[in-house]
Structure I
Amino acid sequence: MAGYDGGLSLPPFGTAAMPRRLLTLVLLVSVVTPVAAAPPTPATKPAALKPGDTIMLVAPSGELVSKRIELAVERLEEMGFKVVFQEDLYSVRGYLGGTDERRAAELMRAFTDPDVDAVFPGTGGYGTMRMLDLLDFDKIRANPKVLIGFSDITGLHSALAVKCNLATFHSPNPQWGLGSQSNLPEFSAKYFWRCLLASENRDATQFTYEPPMWSPLGRYASGVAEGPLCGGNLSLIASLTGSQYQIDTDGRVLFLEDVNEAPYRIDRMLRQLQLSGQLDKPAAVVLGQFSKCDHDGDGSSLSLVEVFLDYFEKTPYPVVCNFPAGHVTYNATLPMGVPVRIDADKREVTVLENPVLLD
């Protein structure tokens, strides 16, 4: 389909003949046009992890499956980490991991406990948005720590970016990664630990993702751009639009993924981002995996590719697609808030700095 893999062609800029007075006015206006906005403020990075550090498991969204969590704990302890959690970790309230107050207090304890070095939400599901107004962001800002997770954890990634300017990690969750029977696949483990461990960050300050051979990156718009990463699950990003937790995409690389959403719903959420200005000035867009989101081919719907073409075929910024992150087994960890470079022509996504602080 035209535009899906091709370059971007912009019409030439020029002016038609016009009266001298009008031309003078245009030139005068151009003189007072504001300069481009300053680049985003660098995010606060958490300390890198090392054996002996303490990881606290929390349940800020849905309920946890004890069998999977216990397996994740066993594997983390085998790596030399200490793992702690509250006695009520497996609380259940409908589709939630306990009450909003319980989940918020648990998360605050994880960030404020001086003995805890990293916060690992057990799973996504739904629930982070319900407790954002119960969190003390001043205390979280004063205690920057590793926070991982994807899906509904996007609510926390977004809120901590906006309120604390904290770098966090869009990554596999323990319940569906470390806690799966086969453990994290080699591909997912490579980028998970590359982002978090001190030992993985000492010898190199940047790295380029190497997508699986069967899932090469594509592009919708060509170009090269750099900026801090932001985004996550499209449903959460759209749901936070208009709230005090809406992410600022200007000058940033916006990552989006989702699962089980029909093309018209993807369309509606992208339109919401467009109408709110969040697609106006990103440095670039990275489209991850949109699992089980396409139509059945009966002709009653636009395809997912057609939807993406409507939004990204003619953008003035580069757009790559099919990035291996999202609701999939091969789920690459992305350091949110850390500068990356997008080269749509080479189909490359490169992290430009260590995502964590070294001793």
Structure II
Amino acid sequence: MNNQLPSFPSGKAAIFNGAGQPFEFINRELPAIKPGEILVKNLYTTLCGSDIHTYCGRRIEPAQVVLGHEIVGDILWIDPAHPGTDSRGETLKIGDRVTWSIFSVPAGIIAPRPDMPQKSDQLFKYGHALANGDDVFNGGLADYCVLHENTALVKLSPAIPVQVAATISCAHATVAGALRVAGNIADKKVLVFGAGLLGLSCVAMCKEAGAAWVGLTDNDSSRLHWGEKFGTNEGYAFSAGDDDVTFPWPEVDLVFDMTGSPQAMKAGIDSLAVGGCAIWIGAVFPAKSVQVDAQKIVRKLIQIRGLHNYNYDDFLNATAFIENNYQKYPFEALIEKEYELDEIADAFTFATDSKPVRVGIKISDPA
């Protein structure tokens, strides 16, 4: 089979070489496309919180990687061995707008459980892989991305702003997974810790799922104004204090922690009513242990459930949520500042110092 690409220009990538090190810009020719792969022209990438943690050294990833996994782009080439359809069965063609899962599972690898493909052996993760030789187009901070075989992807309407479309593949898909883990949301009282993109997405999804009441709390009170735009009933400033603090919010049925803060996770457990459940998705970097009162867990019949990344159904549910609601909720406004790829160092500095909800990186213009 002839996998020779049409003539495309060489591409640029920004290489992360470790915390405190300057980004390295390189130019490479496109590699040979392997059977079943797709070549995408990256249009837009948003800097996820985990990218910021990696940049700052709080989260350890190998040096010499192309960061960025919240990506949207247009298809440039589809290898003939690819099925030619997206994960919803829609026919793909060159020029289609797409986003894709943060991971791909190599052929022949069986997931530990059908609902946990993201924990498969030999998993490939976009924005986390080494940039070796001509294999550099595997993250969002580059002109191109080569989608591996068995990558879940969805075709999107170009009407969805790229700023919003890019965030489907991490933030919104992870939140969709959190709601799946939580179970039935209808008529429940919900409290969300963290008013970043994950928290605001969670507020909106819980509202759409029929929650009776949704509260939002953050240690940065300047973020709380976003809450009412996404459906919160009440916002609360939270600061870690002593263990005897009286919370200003009512007891709730469900708590979602997007912060990874041990103090916030403990406060969430202490906020649960009898039979309540805490869902933790923010603890993806090293931190102190959470001091849990085991007797309280037992006597109040409390559950704690964790989620890392998401599965295929979560990805599709998040896509449908954005398609149905991107005009209802102001997700585009959460990209508080945009930069060009050449300005990536400034983008990370701003994201680290100013702590916006999201920073966007314009890679190229749509065709």
Structure III
Amino acid sequence: MIQDTDPYIDIRPYNDDEIPAAIERLIHDDEFIHAIIKHRFAGKPVWFGRLIAPFLRIYLRNKWRRLTTTEAIQAEIKVYLDKILSTTTDGVTYSGLEKLDSNTSYLFVSNHRDIAMDPALVNYGIYLNGHRTVRIAIGDNLLKKPCATELMRLNKSFIVKRSAKAPREMMKVLGQLSSYIKHSLETGNSVWIAQREGRAKDGNDVTDPAILKMFYVEGRKRKLSFADYMKSLRIVPVAISYQNDPCDIAKAKELFEKATHGRYEKSEFEDIDSIIQGIIGDKGAVHVAFGEELQGDYETPEALAQAIDEQIHQHYHLYPINRLAAGQEDELISEDVRAQLAEKLRALPEGAQQYLVASYANPVNNQH
């Protein structure tokens, strides 16, 4: 297939006919195989990894032979998520799904706390409620390894080229991305995108108007007003609330480092470590709240961002640890909750503690 006939070929998820070849590339990727061995057989010597690698490739080829469609992959991921959520959460609850029409495509704009779990939890909820799973926006900063790109594009992810810096290149990238989002919605595919670039490490969920301006690039091309085009996207704000953030201590250290030294240097595999920690770490109870579809006449990106924020803030499910961090007292704040927060603070340098407290307190402050 040549570029001219498919303007999205370099950013879109794989089509069904491209899946077998992508899986074969993964199985032949040494880095991917060694990552599995390292995770599955931690502590084993190097020679053990070399010995087992050929057998792992054979096992994966047999296991994944039947995964020839996007739907088959989504069903496989659902099985994996069942296991993950049963062991790393105290249960996941949903609200607002009854307001969604399974025959309608929506643009889900959610707060962003966890790299992999945020879209996975949105997908899990709508899948269980009879909707088609969403296409997921993912930044190319997370796709430094070829195997990461393969995995994401197999899982209905499309690429946001954040690395583009030159003005002309940026405009081209934004136009392609904006057009692809609209194309997805028009072809019956809902889309998930975070309300801002990067996670809200301080717990302050705020929509970046630049994201909404990107949506409108295609609307301007179609000669539509901002308000009319935004209505056509059927935007639904989503609030994802974790009782416990597995990456909270790492986030607080990063914010402290930035405040103290003016910058923070990520290690080479830090994003991957954050993804793994977010998946396997304890999350406590989790709630995903789907808001109301935005159908007002929002004339500016800033007005629309405020409307999205209001829904996310109001729908955010507050846990006792949030209220404790915000200095509130009620009967639900048990000694266990106090001990949990105290333990987190002990793991941090004194100057960094305020950032962790704020990450749990800000959702409370935003509701007032």
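Output the label of whichever structure in I, II, III has the greatest value of Rg/Rh (Cα atoms, Kirkwood Rh), for residues 198-269 alone. Can you show the working numbers first?
Working: I: 1.03; II: 0.93; III: 1.14.
Of structures I, II, III, the maximum of Rg/Rh (Cα atoms, Kirkwood Rh), for residues 198-269 alone occurs in III.
Please state which of the structures I, II, III yields 17.5 when mean count of other Cβ atoms within 10 Å over residues 46-53 is computed from it.
It was calculated from structure I.
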**Q.** If helix-only ellipticity at 222 nm (-39500 (n - 2.57) for each DSSP H run of 4 or more, over all residues; to 500) is computed and equals -8000, the structure in I, II, III
**A.** I
**Q.** When Cα Rg over 2.2 N^0.38 Å, for residues 94-213 alone is computed for each of I, II, III, the largest belongs to
**A.** II
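Bear in mind these aren't lab numbers, they're just calculated from the coordinates by the rules spelled out. The structure displayed is predicted, hence computed values, not measured ones. Cβ atoms are built from the backbone, for glycine too; each structure is taken alone.
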